[in-house]
Structure P
Amino acid sequence: MLLLTGATGLVGSALLSRLVAAGTPVRCLVRDPRRLGADRVRVQIALGDLADPPSFRNALRGVTTVVHLAAAARDQPRGSIEELNGIATWRMVQAAERAGVQRFVFLSALGASAHNRTRFHRAKALAEEAVRSSSLRHDVLAPSVVYTPGDPYSTLIGRVAAVAPFVPISGNGRARFQPVWADDVADCVHAVLRDGDGDGSRRLELAGPETLSHAEIVRTILRGAGRSRPLLRVPVPISSRVLQAGEALLRSRALASWDEVELLEVSMTTPTGTRDAEALGVRPQRMAAVLGVG
């Protein structure tokens with residue numbers, strides 16, 4: 001039995017369809033099974049989430065492999081970024097050890113470091129350390145920025161472009177990324193799971209085949225949406241204050257948080273490019289090709 005967290009996310013939903021198609025017995029840790037769509041009748045359901053450690057115990061019964069994809073890029077009513085990414089992973093690892101789990105596959109992020117300026121990357125670094133220091137066979141996959149057509153960020157940009165003569169971006173837009181399609185990341189995770197002969201102590205860096213700035217990513221999304229808009233660069237002190245004020249007022253209903261936007265101020269690249277993905281038999285696609293541009 002495989003336990004999957006984050007099954008309704010960008011990577012999780014793509015991976016779940018692959019696991020179900022392959023006939024893999026899957027149990028999903030979810031708060032709302034309805035978000036699994038048609039797949040909810042093809043998997044076992046464990047009700048719970050990262051903020052509910054007691055739910056881990058039931059979810060892990062009879063499980064040999066955990067695929068931990070769930071993450072939070074902003075504070076939630078049920079927990080902070082640090083609690084939902086770092087501390088929750090540490091608790092999940094401990095629960096997996098007690099339950100006799102054999103293997104733990106964790107989705108981290110390029111740039112995860114205790115010294116990174118973003119809370120998300122610092123929390124991911126804590127989570128990685130929890131996984132690495134465990135007694136479990138483990139695989140850590142660290143992607144650059146992950147996208148898919150119609151994802152929340154692309155949708156937000158499209159909505160802004162539909163009503164405004166420009167699209168604002170925080171800062172100078174020069175941070176560099178190697179955007180990787182969620183389906184390609186899912187293929188990498190699936191390949192890792194099929195690799196039963198792996199030593200189980202790897203850290204793989206997943207990147208797309210091109211390096212783009214934040215501004216270039218936004219322009220690519222706009223072209224994919226069939227809209228042409230100039231970009232308005234908003235100084236960081238202004239954008240951070242506006243977003244923090246909006247989050248204080250609207251809380252979880254805010255369209256974006258400063259913690260999410262700040263992630264696009266920090267480069268996420270690897271000098272190895274697509275090497276680790278290709279070693280798994282996956283050839284990542286260009287963002288423009290996935291979005292149908294050019």
Structure Q
Amino acid sequence: MEAYVEKTGDVGVLGEALVALKKQIGWFEAKRAVPSGGFYYLDVVSDVWESGVDEGIRFLNRPAGPAACVDATAHVYLMYDHAARWSEQLRQPADEWRTRAVALQRFIQKELWDEQSGFFYDHWSVRDPAKRHLTFEGMWPVVVGAASPEQARRVITEHLMNPREFFTPHPLTTVALSDPKFELRMWRGPVWNCMTYWAARGCVRYGHREAARKLLENALDATAAEFARSGTIWEFYHPMLGEPSALKRKTSGRDEPCRDYVGHNPLFAMAALQREIAGKN
């Protein structure tokens with residue numbers, strides 16, 4: 001929406017967007033709020049995969065009931081932040097939304113952050129290393145701007161750009177190479193370009209433009225090379241530049257990633273951001 005407004009100058013359309021955003025916030029507050037703080041996706045209580053990360057390893061050690069998920073909580077923070085900013089642009093009261101955003105940001109920075117490892121985790125595992133897994137979802141507080149500058153620096157420099165974890169030849173792995181549950185299947189290791197794009201946006205948000213450039217260029221180059229070889233855009237990619245057809249999908253259904261799959265490949269947006277970082281027209 002903001003990209004549209006920037007392109008067209010049509011600030012008035014934000015009024016319609018804000019109405020819809022408030023409805024979505026209301027739904028999350030009514031259906032996915034955790035009494036002790038934060039928000040969750042149904043993945044916590046059953047194999048519904050509401051988060052979009054099918055069979056994610058974060059949920060191998062589920063809590064007894066709903067608990068704050070790092071991705072869901074960060075996503076709601078993003079909605080609060082936008083509701084505040086759009087209200088200000090429309091000259092509507094924004095204090096309520098800003099107050100909610102600040103409170104949730106504090107929760108994320110304090111309750112979902114592990115100082116020793118320098119990464120964000122779900123609330124049920126953040127204080128228990130035996131239950132933790134190093135997955136890309138820990139980047140979401142950086143992507144949405146909820147992390148402190150120091151927390152963002154550690155996530156980016158110690159993890160996202162670490163070749164022993166997420167920064168593979170085709171970045172960004174969904175599970176760190178160092179995690180014992182890493183495998184070349186679906187959301188348990190392979191690369192989804194949409195998530196590399198979000199990671200790059202998070203890097204730019206906190207001023208780590210060179211990191212963003214490397215993520216985007218490596219991912220785009222690897223995608224282009226694979227397109228030249230196979231003539232298709234794949235649903236997800238091999239982090240070590242192997243053939244996507246060698247990757248596994250879900251435990252049931254298709255054995256390999258889908259072909260001609262642009263839904264998770266925002267390649268034009270990735271290229272535009274890369275060119276912006278490089279200072280090119």
Here helix-only ellipticity at 222 nm (-39500 (n - 2.57) for each DSSP H run of 4 or more, over all residues; to 500) was calculated and came to -11000; which of the structures P, Q was it taken from? P
Looking at distance in nm of label points 7 Å out along Cα→Cβ at positions 76 and 244, point out which structure of P, Q has the largest value. Q
Computing relative contact order in percent (Cα under 8 Å, 6 or more apart) for each of P, Q, which one ends up highest? P
Thinking of P, Q, which structure, once Rg/Rh (Cα atoms, Kirkwood Rh), for residues 140-267 alone is computed, gives back 1.04? P
Answer label among P, Q for the case where distance in nm of label points 7 Å out along Cα→Cβ at positions 12 and 212, calculated from the coordinates, equals 2.5: P
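Each reported figure results from applying straightforward, stated rules to the coordinates on display, with no laboratory input. Since the structure is predicted, the reported quantities are computational estimates derived from the model, not experimental observations. Cβ atoms are built from the backbone, for glycine too; each structure is taken alone.
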